[in-house]
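Asks: Each structure below appears as structure tokens.
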Structure 1
């Protein structure tokens with residue numbers, strides 16, 4: 001498990017926070033429509049859940065809980081990229097660069113959490 005005081009834990013906690021924060025700033029700019037409203041709501045939930053579950057993992061009281069929370073964080077990062085992909089075709093073209101950056105960060109977070117899972121013992 002990673003301690004909250006280790007640089008890796010701190011950097012990833014901050015990185016997941018920045019991801020969720022930046023997604024929120026982005027969706028404030030997007031025109032809401034009947035088509036994209038639910039996608040945006042789901043994106044907001046999943047992007048925030050990535051970091052929340054990583055924090056939970058750092059506070060885990062067992063290896064089993066740590067592993068489970070990291071798996072959820074990875075799942076939420078994957079889900080965030082899914083909602084971003086759905087939004088791509090339903091927002092103004094000037095936001096396509098933002099979407100690409102968020103998708104890239106979401107997939108990088110998936111890879112990081114996958115690496116943590118590989119290096120952790122599955123309970």
Structure 2
């Protein structure tokens with residue numbers, strides 16, 4: 001099965017696009033192979049404690065549920081190191097299952113055959 005890497009740069013600025021990333025990610029994580037979501041820009045806030053509180057796009061499940069379902073299905077949640085450094089976010093600020101990861105994580109995943117979804 002193919003490994004999948006999803007880049008998500010959206011958070012509270014566009015809950016609908018963020019929701020779609022986690023819906024696709026959750027479905028992919030439930031399949032064989034590994035699925036990673038790489039959060040960048042405002043998307044990094046989704047991995048912070050309370051960062052999904054109250055976020056729900058019209059017609060979609062709350063982002064808190066979508067993120068949890070992705071992780072519960074075995075999804076890998078990487079948070080952009082450059083972004084966390086710029087915003088002063090540390091590993092202690094993140095939800096369980098999220099990991100600060102640099103470009104090396106994502107590029108290594110791609111080098112090992114992951115397909116990229118943007």
Structure 3
């Protein structure tokens with residue numbers, strides 16, 4: 001097991017799972033109905049996971065919406081916003097437990 005995997009909290013793992021689920025829903029609707037991610041969505045997924053790993057607030061990282069630092073590049077930020085706009089309302093149907101946990105995580109205090 002990698003050191004990074006050992007140090008990762010359950011909440012961070014859940015955040016990664018949530019963002020991957022959202023990108024998957026979006027890609028299935030707009031690009032690849034087969035279930036595999038297209039190259040653009042795969043790149044966005046890898047980028048999002050990298051940003052989560054490199055967050056300066058780890059291990060007490062807030063949800064990205066509540067974060068005081070927006071670390072995404074402008075182009076990637078626009079892509080992830082489109083994904084979240086589409087997937088957010090649909091997550092409750094497709095991934096209800098992840099959705100509720102993400103909402104609860106969103107109530108965490110912002111880091112100062």
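Asks: Which structure, out of 1, 2, 3, was helix-only ellipticity at 222 nm (-39500 (n - 2.57) for each DSSP H run of 4 or more, over all residues; to 500) derived from, given a value of -21000?
Replies: 3
Asks: A value of 12.9, 37 was computed for Rg and Dmax of the Cα atoms in Å, for residues 24-79 alone; which of 1, 2, 3 is the source structure? Kindly include the intermediate steps, with their values, before the conclusion.
Replies: On the way: 1: 14.1, 44; 2: 11.1, 32; 3: 12.9, 37.
That value comes from structure 3.
Asks: 1.9 is what came out when distance in nm of label points 7 Å out along Cα→Cβ at positions 40 and 104 was calculated for one structure; which of 1, 2, 3 is it?
Replies: Values: 1: 2.5; 2: 1.9; 3: 3.6.
For distance in nm of label points 7 Å out along Cα→Cβ at positions 40 and 104, the value 1.9 is produced by structure 2.
No lab work stands behind these numbers, since they all come straight from the coordinates. If you're wondering where the values come from, they're calculated on a predicted model, not measured in any experiment. Cβ atoms are built from the backbone, for glycine too; each structure is taken alone.
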